[in-house]
Structure P
Amino acid sequence: MSVPLLDLKAQHATIRDDVVAAVMGVVDSQLFILGEPVAQLEREVAALSHARHAIGCANGTDALLLALRALDVGRGDEVITTPFTFFATAGTIHNVGATPVFVDIEPDTFNILPAAIAAARRPATKAVVPVDLFGQMAPIETIAAAVPGLPIIEDAAQSIGARRMIDGEWRMAGEVATIGTFSFFPSKNLGGYGDGGMLVTQNDALAERLKRLRVHGGAKQYFHDEVGYNSRLDALQAAVLSAKLPHLAGWSARRRANAAYYDAAFADLADVRTPVVRPENESIFNQYTVRVPRRDELQAFLKARGIGTAVYYPLPLHLQPCFAYLGYREGQCPESERAAAEVLSLPIFPELSDAQLGEVVSGVRAFFGR
């Protein structure tokens with residue numbers, strides 16, 4: 001039985017009529033750039049995230065870039081982040097002229113280590129960019145306490161709808177940080193039929209600046225307060241995302257159920273370290289990522305059985321050739337390096353059948369002789 005890593009066709013089949021109607025509404029209007037569909041999605045994401053403002057943009061990478069610009073991060077500044085994440089997290093820091101400063105991760109959650117952030121702070125440090133990896137929120141409140149006064153950009157590209165108990169209250173991804181950023185890349189829990197991104201913030205002034213920056217730096221057409229970007233979320237993508245948003249909680253719940261099935265099925269396998277979700281977190285499981293010995297052999301074994309997997313991420317950012325100018329060496333972020341050699345993500349999408357889940361479990365257990 002074939003089990004893909006992700007099956008977007010299966011999801012589309014369940015919502016096709018709603019999505020097609022939403023898209024055709026935009027087509028019939030012939031109004032494709034920003035407009036009411038984008039404003040509607042912004043209101044919906046702001047409500048989901050418990051944020052005063054949500055600002056749509058072209059993609060998740062631009063969301064990070066715009067956030068950095070809105071906080072005046074630039075040449076001569078340093079920004080602390082994790083090396084165990086998608087490239088955009090650090091690439092945007094470089095692209096605004098600042099210097100990425102990489103610190104290590106927690107070995108169980110894969111999220112950035114707050115104590116390491118505090119140790120890396122210097123006079124040039126302008127911001128911190130933690131990542132909610134694989135759908136579990138980073139300890140935002142602990143990070144804020146570790147570096148008081150520094151703005152925090154929460155890279156929540158993989159965690160829309162995730163939440164964390166802070167001071168006895170559930171807080172949503174993007175809610176507590178200075179700025180939270182989301183991606184609507186098709187593989188995300190809330191994915192578009194193309195690309196898209198969004199920022200959320202509680203700060204009125206930052207929201208207004210972000211709105212200007214996404215349209216060439218001007219609040220009024222042909223008048224520009226600063227040099228910005230062409231980073232607008234188009235109405236077609238907004239319409240698709242609004243049609244899908246009511247299903248997000250159910251999809252994420254199903255992912256958690258699939259994760260619980262795997263957890264139980266692998267509980268007796270000493271060689272399989274299943275994901276750790278802290279009790280104060282509710283993950284949306286954008287990925288279900290295990291740590292295993294002989295990772296590459298296991299991946300090849302599962303591929304031969306028709307089971308899709310992926311390695312997120314095989315080379316930490318501090319060791320990427322493009323960041324060689326920063327002078328990092330092997331061994332400086334040991335937990336990130338160990339994770340890169342051991343992680344493997346298994347199928348977790350909501351539409352997995354019981355038979356497909358069983359096939360994945362059987363494949364992993366067969367590899368380890370169980």
Structure Q
Amino acid sequence: MHASLLPSTLSITKDLVRFPSVSHVSNEAVSQFVADRLQSLGFQIEWHTYRDERNQTKVSLVGKRGSGAGGVCYLAHTDVVPADDWSLDWCGPFEPTERDGRLYGRGTCDMKGSLAAAMTACAMIEPSQQSKPIYFIVTSDEEVGMGGAKIVNAESKFFREMVETGTVGIVGEPSLLSVIHAHKGGQRLAVRARGRSAHTSTNDGINANYQLIPALNDLLAIRTISESDPRFQNTMFDPPTLSWNMTITNEPEAVNVTPSLAQVNIFLRSMPDVDHSPLLNRIADLCKEHCLEFDQRDAVNPWQVDPDSDWIQAMLQIVGQSASKSVCFATDAGVLQRLERLLICGPGNIEQAHRSDEWISLEQLELGANAYLQAFQHWVR
């Protein structure tokens with residue numbers, strides 16, 4: 001019987017949360033912390049770096065310990081969502097604080113607590129006990145388009161090795177340790193009108209809104225179709241729709257300046273076995289009709305595996321559950337699904353993620369570390 005894994009998991013989680021690795025800044029420092037810890041456990045590290053659109057250095061790590069084919073990989077990300085709306089006055093977002101059986105702080109739930117649990121679990125396994133490898137994939141920019149996972153998919157030799165040898169991948173996103181076999185993807189769209197800025201006391205400007213507004217009712221009608229037409233639904237999910245959402249942006253926003261840009265930002269949560277291209281075609285035709293720009297970007301594919309697959313059934317047995325589930329959020333699995341033997345299972349509740357008082361229960365941290373220890377032992381011995 002091993003000692004409690006909570007103290008180590010809790011300590012590492014706190015260390016990780018103290019890095020303010022919001023997606024719009026560099027995650028280099030927190031990645032170095034993770035790399036140093038994995039190297040101390042005997043891992044070889046691939047270091048994948050790129051510059052994002054803000055010219056910030058972003059790092060994704062792929063680590064490997066052990067030899068042989070197959071084995072197991074744990075997948076996480078180090079970036080977190082912004083904490084500008086943090087609502088607790090007794091701790092800051094990057095000041096991890098325990099209270100009433102919970103650990104508060106940005107990223108505790110999504111997903112630094114999970115990463116800490118996996119590193120703690122790995123430390124409990126001696127390399128001499130492995131007949132197969134343990135891998136870690138720890139990405140950047142998961143919260144803003146999965147840029148780090150895309151780099152890993154394109155460049156990592158270790159990832160290619162996992163794909164070729166049938167490694168089992170455990171994505172540690174918060175699921176209350178439920179085993180997940182499917183999730184939605186994501187598709188970002190923009191419908192854009194352009195005008196000319198000027199002081200509103202003159203007639204020199206062209207208000208971009210006046211070109212965009214006539215198209216809004218038609219866009220809303222397409223959105224209504226996306227919610228009501230059975231062709232665009234999958235009852236595996238709740239809600240079973242594409243969850244079309246729209247926001248509107250103006251630049252500049254000052255009311256005494258004629259806006260030169262008016263843009264509708266659209267986000268769809270794509271689903272397995274649902275072809276939403278007819279909706280995109282209707283938007284494209286609408287934009288031609290109204291002389292608007294149409295931009296498709298940052299698509300992340302939905303993901304699913306057979307719930308009866310051997311790796312899903314093995315993980316269900318490890319966590320003591322009878323059936324796997326689907327979820328409506330997206331993960332790096334959508335990008336890295338060349339690794340066919342994937343599943344999602346992580347500590348924490350997604351309802352506590354991204355909140356102004358984000359937290360994870362200490363019970364979930366300990367349960368997560370124990371589940372990962374059993375999973376690693378199962379797939380490497």
Structure R
Amino acid sequence: MTTERTLKALADNAAGEFAAATSSPPSIYHDENVFALEKATIFQQDWICIGRHAEMPKPGDYITRDIIGAPVFVIRQRDDSIKAFANVCLHRAARLLDGSGHVSRISCPYHSWTYNPDGQLVGAPFMEQTAGFEPASMRLKELRCASWEGFIYVTVSADVAPIVESLDCLTEHVADFRMGDYVSVYEAEETWSTNWKCLVENFMDSYHIHRVHKDSFARYGSSEDITELFPGNDVCAYQVIQESENRMSVYAHPENTWLKGDDRYKTYVANIFPSHVFQLQPDLLWYVSILPQSVDALHIRWAVSIPAEILDNAPDREDAIEEQMALIHQVNIEDRSIVENVFRATASPHATVGPLSYLERNVWDFARYLFRRICA
């Protein structure tokens with residue numbers, strides 16, 4: 001299928017009603033021209049989740065990511081604020097920081113140019129003989145940075161609208177959970193052999209739980225009848241799984257006095273477009289930040305957090321963490337297998353579109369977001 005036909009199929013699907021919606025054209029996961037459009041109109045424009053405040057609690061703590069060839073880092077300042085910078089030295093463009101960690105100053109691994117955490121150049125050995133060189137006038141390129149409910153976002157665009165106001169529709173539902181206070185217990189980075197859209201869609205797909213996760217999430221029983229999917233808007237889509245005190249696979253700790261009524265047994269699964277997905281429960285927060293490396297590979301940062309009241313009252317803190325992580329690791333393994341399977345199969349000349357279940361409403365919402373970005 002040519003790029004034009006792929007985009008027309010995406011547009012036609014997005015323009016219809018959900019009752020007649022289908023899956024996206026298989027070629028959309030493999031077309032290099034589509035990927036070029038995604039880089040230009042999505043990842044170089046929208047807000048990208050970098051991590052959480054709880055993952056970098058002390059001044060000098062940092063996290064790095066590569067946003068479509070643009071290395072960036074966020075770092076906590078001495079006043080506890082978070083700033084974002086291009087992860088590129090001002091001298092000969094070496095990458096300054098890798099992974100995540102802690103620094104008191106940022107020192108270039110190539111020629112030792114050194115910066116304060118606020119981006120100010122404070123040292124440049126053997127530059128005193130360079131005419132007109134003034135370190136005080138040189139600072140790392142600062143990028144737009146924002147926080148929402150404990151998450152940190154960066155954009156390389158100067159024009160995209162602020163993210164916090166755009167998420168008011170979701171804030172009103174999740175604010176009472178206070179997920180910004182959840183304690184980070186596990187962080188990891190991985191590279192998967194699949195297209196980035198396959199993973200976003202899978203995270204928001206409630207239809208596969210009964211099969212792919214029959215030995216993990218579904219071991220507590222069917223969730224289809226307690227799942228409600230809400231129509232997405234320009235910035236996000238979400239669904240709610242409403243349990244009760246009779247099932248209690250998800251529940252608030254007795255010392256959690258701020259969640260009331262149904263919220264004590266509720267799970268939110270959300271996609272903040274383009275590629276930040278999370279599962280929020282009264283007893284767990286699991287998120288994935290997805291960044292494509294190519295049409296057939298993606299890099300993810302994923303992490304798990306647990307409310308402090310659960311950890312503080314557990315008979316054994318490490319056992320409580322391990323119990324949750326055993327489940328999430330299993331789910332992650334199950335998801336990776338099927339997502340890489342789907343990507344390989346969509347390359348088949350026999351792959352076609354199929355009708356969507358009501359449990360895939362948010363998959364269609366994501367497809368409509370893609371249409372708005374790459375077909376406009």
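Details
- Top of P, Q, R by FRET efficiency 1/(1 + (r/R0)^6) of positions 78 and 318 (r between Cβ atoms, R0 = 30 Å, to 0.05), largest first: P
- When helix-only ellipticity at 222 nm (-39500 (n - 2.57) for each DSSP H run of 4 or more, over all residues; to 500) is computed across structures P, Q, R, the figure -11500 traces back to P.
- Value 59, 22, 19, calculated as Cα extents along the principal axes in Å, for residues 110-173 alone, assigned to which of P, Q, R: R
Read the figures in this text as sums done on the coordinates, not as results from a lab. This is a predicted model, so every value here is computed, not measured. Cβ atoms are built from the backbone, for glycine too; each structure is taken alone.
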